[in-house]
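Q: Please find the structures below.
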Structure 1
């Protein structure tokens, strides 16, 4: 007598149905997790680059500007103090955010959507405030820059 081994068609269909239900429950939460993770990564990168700009201003004994755009920002050493990236000035960092993450320039309260650090690592007094980063799901992170150059990520 020969013993049959394996799965019947009915058993296989039940397993596939159970896997489909589990996937239907898990996939939406994974998509939301991925979106929040991109937002958190963008906020962490910005906070880190602001710290680098502050330290570079001290090291270079010069102004270092962080210029924000909706889809990213750039950091550069501003030798002449005119807030613009001119010929001969060094571009330190250019960062683009993922497609579904951006800076909300309407709610960001930095003057002219930029800030700079002086040779002591202190931000420009007229360009203090909060940068708001949002994603397509409506989640938001904020980075507050105070007058002493301290960053608070929320």
Structure 2
């Protein structure tokens, strides 16, 4: 078992419980989708699984060697906008060779013409591609993808 959630109850201080007595496990063969309306606790559950937050009751445990990758709607906020995609990834992963980083960026659909432009000049989709390459380089055992559905983006 890579992640084990046992008898977890969670609430934000002063609020009703979002979860009560939740039990489940994630192993290397798991494929899980959590779908629901805004405000139902999907992102909170992922934060519990990654230990970003702690349960009020119960336990969340990880395999000792587990590497988790997280892509959320705010992942692009972690990028250093003054760096280029190549220099950013080489800074985060110092052992990566220039050509290898460019190849990875190309395979995920980032045009070579922008590999050496400051990240601040890239579109939102291009910035997301840089984050996806970063996730790939973490060699995570589990990926948590916390994204909004298109209908939730409408105002």
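Just so you know, all these numbers are worked out from the coordinates, no wet-lab data involved. Note that the coordinates shown come from a computational prediction; the quantities given were computed from them, not determined experimentally. Cβ atoms are built from the backbone, for glycine too; each structure is taken alone.
Q: Quick check: 9.8 is what I get for mean count of other Cβ atoms within 10 Å over residues 19-26, calculated from one of 1, 2. Which structure matches?
A: On the way: 1: 9.8; 2: 14.6.
Source structure: 1.
Q: Name the one structure among 1, 2 that FRET efficiency 1/(1 + (r/R0)^6) of positions 27 and 99 (r between Cβ atoms, R0 = 30 Å, to 0.05) of 0.25 was derived from. Mind showing how you got there, number by number?
A: Working: 1: 0.90; 2: 0.25.
Here the read-out was taken from 2.
Q: From 1, 2, which structure was helix-only ellipticity at 222 nm (-39500 (n - 2.57) for each DSSP H run of 4 or more, over all residues; to 500) = -8000 calculated on? Write down the numbers at each step before the final one.
A: Details: 1: -12500; 2: -8000.
Derived from 2, not from the others.
Q: log10 I(q)/I(0) by the Debye sum over Cα atoms at q = 0.14, 0.15, 0.19 Å⁻¹ computed as -0.82, -0.90, -1.16: which structure among 1, 2? Mind dumping the intermediate values first?
A: Working: 1: -0.70, -0.78, -1.09; 2: -0.82, -0.90, -1.16.
Source structure for this number: 2.
Q: Have a look at 1, 2 and say which one yields 21 for relative contact order in percent (Cα under 8 Å, 6 or more apart), as calculated.
A: Numbers: 1: 21; 2: 26.
Going through each structure in turn, the value belongs to 1.
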